[in-house]
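Chemist: Several structures are given next for inspection.
Any read-out appearing in this document is the output of simple, stated calculations on the displayed coordinates, not a laboratory observation. Keep in mind that what you see is a predicted model, and the values were worked out from it rather than measured. Cβ atoms are built from the backbone, for glycine too; each structure is taken alone.
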Structure I
């Protein structure tokens, strides 16, 4: 196989259960995908707030799922308790989340095109002040994260209710990554979130942090690239925000010959 990725070892850091498709694309290019979640996910410690919102779904004009995890946990919980209201539109920050919603039977899903973040979603007409002023909006999300989306919608006059339908959990043991870096056994790292980047740095000692600087890091969003640069990483490559975009970015990267 004549591929720029042939025999490369690439660390994929997505949560467990979300790395399979990307890992398969990498393997198809002759590389080895090493999966190590830098952010894991778990159900909320209590479903009370989520269940309360689910009981009142008809009261909302729009339900926003901020990530695939929000769809996997929040929508699954909703559909286990009741049917999705036919008139309730759903919005997703990215196409992966939108696909999960559509596959679950939600007929009206709003997804931005080209750029996949809160800013892109907020630019769409269904989330405009004209459409949402005075309306109730439900946001299903994890713990922490940015407040841009609810704050912007409240500024547009919407009545916003945020519920935490999953928890992000930081890994405690980074010995596998430390060993890979110390043995120069990684050719690249894919980072899918700024939180994952920060978790990675917390897992490393001084020596492995220094070695990380020699490894190209591929990221699918400008915000992650900016955070990586701020934290001192120098070989940061911004790609398109999709599995195919990440793989294409690695294939066009000018790899240093050993």
Structure II
């Protein structure tokens, strides 16, 4: 992979990378189509990264289907699929990690210790291996996108990080590989995430700025579904991820909700159409 990337750069070609854990859906396909537009060599990485899963999380059960993923990649005109084995990415002697500090503390970082250390480590390794000029990430993992941008800026990595909009089903459910875990009843219950985001944005457009009031409404919508347990319902500054008491256009509403045993995340910026 490194030799191929070096050769591409020597010939004046630009490289775009879409890092994924596979089991691709239309959200990933939207990243690949944009990646195709932005560069000469489009690389799709597929790697279920063990270091970002905690004890008791779904690493072993995480859905995998490389044949299906290859079909999605071909339809998006991907040039290279990079799908390394875990033993090559993390050999027995491995001992180096990348850690972004403050941005990783709230939200998913508070309940998934070590998760973002795994994310930043594997993304930095992918950047070193693929050597992309542009890398594309979905905004559904808003905190992940913010953390990767911070890492790239702090470590002077010559990569343009592009955040792409959340892709949703017609009924509003954000596309996620973990949606495959949901029963039909659980999938219906999962609509409370997007419904609560729409409600909060509607209240904000109507003039509501008090975060406590907005949080109460969102909490009530999620609690109304008996199979759901909120991991967090947070209103944060969209840049620093610090807590806010008064909402503005850059206020992030971030959700993590368990539907049965499946943990889903979703988010919106209140002032964004």
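Chemist: Suppose mean count of other Cβ atoms within 10 Å over residues 7-14 works out to 20.4; of I, II, which structure was it derived from?
Modeler: On the way: I: 20.4; II: 12.4.
It was calculated from structure I.
Chemist: Another one. If distance in nm of label points 7 Å out along Cα→Cβ at positions 47 and 63 is calculated from each of I, II, which structure is the one that comes out at 2.3? Display every interim value, and only then the final one.
Modeler: Values: I: 1.4; II: 2.3.
Computing distance in nm of label points 7 Å out along Cα→Cβ at positions 47 and 63 on every structure in I, II gives 2.3 only for II.
Chemist: Continuing with this model, one more query. For mean count of other Cβ atoms within 10 Å over residues 15-22, the calculated result is 16.6, so let me know which of I, II that is. Each step should come with its number before you reach the end.
Modeler: On the way: I: 16.6; II: 24.5.
This value belongs to structure I.
Chemist: Okay, moving on. Figure out for me which of the structures I, II the number 0.8 belongs to, where distance in nm of label points 7 Å out along Cα→Cβ at positions 143 and 231 was derived from the coordinates. Provide the component values of the computation, followed by the final result.
Modeler: Working: I: 1.9; II: 0.8.
Of the options listed, only II reproduces it.
Chemist: Compute FRET efficiency 1/(1 + (r/R0)^6) of positions 79 and 111 (r between Cβ atoms, R0 = 35 Å, to 0.05) for each of I, II and report the one that scores greatest.
Modeler: Details: I: 0.95; II: 0.40.
Once FRET efficiency 1/(1 + (r/R0)^6) of positions 79 and 111 (r between Cβ atoms, R0 = 35 Å, to 0.05) is worked out for each structure, I has the highest.
Chemist: Follow-up. Which structure, out of I, II, was semi-axes √(5λ) of the Cα gyration tensor in Å calculated from, if the result is 36, 18, 17? Don't jump to the answer; show the numbers that get you there.
Modeler: On the way: I: 36, 18, 17; II: 32, 20, 19.
This figure was derived from I.
Chemist: Name the one structure among I, II that relative contact order in percent (Cα under 8 Å, 6 or more apart) of 20 was derived from.
Modeler: Details: I: 20; II: 16.
The correct label is I.
Chemist: When you work out mean count of other Cβ atoms within 10 Å over residues 55-62 for each of the structures I, II, which one comes out largest? Walk me through the numbers on the way to the answer.
Modeler: On the way: I: 15.4; II: 11.4.
The maximum falls on structure I.
Chemist: Tell me which of I, II gives 0.90 when you compute FRET efficiency 1/(1 + (r/R0)^6) of positions 31 and 191 (r between Cβ atoms, R0 = 25 Å, to 0.05). The partial results should precede the final answer.
Modeler: Details: I: 0.90; II: 0.55.
That value comes from structure I.
Chemist: Moving to a separate point now. Out of I, II, which one gives 20.4 for mean count of other Cβ atoms within 10 Å over residues 87-94 as computed from the coordinates? If you can, show how the numbers build up before the last one.
Modeler: Numbers: I: 20.4; II: 10.2.
Comparing all candidates, it corresponds to I.
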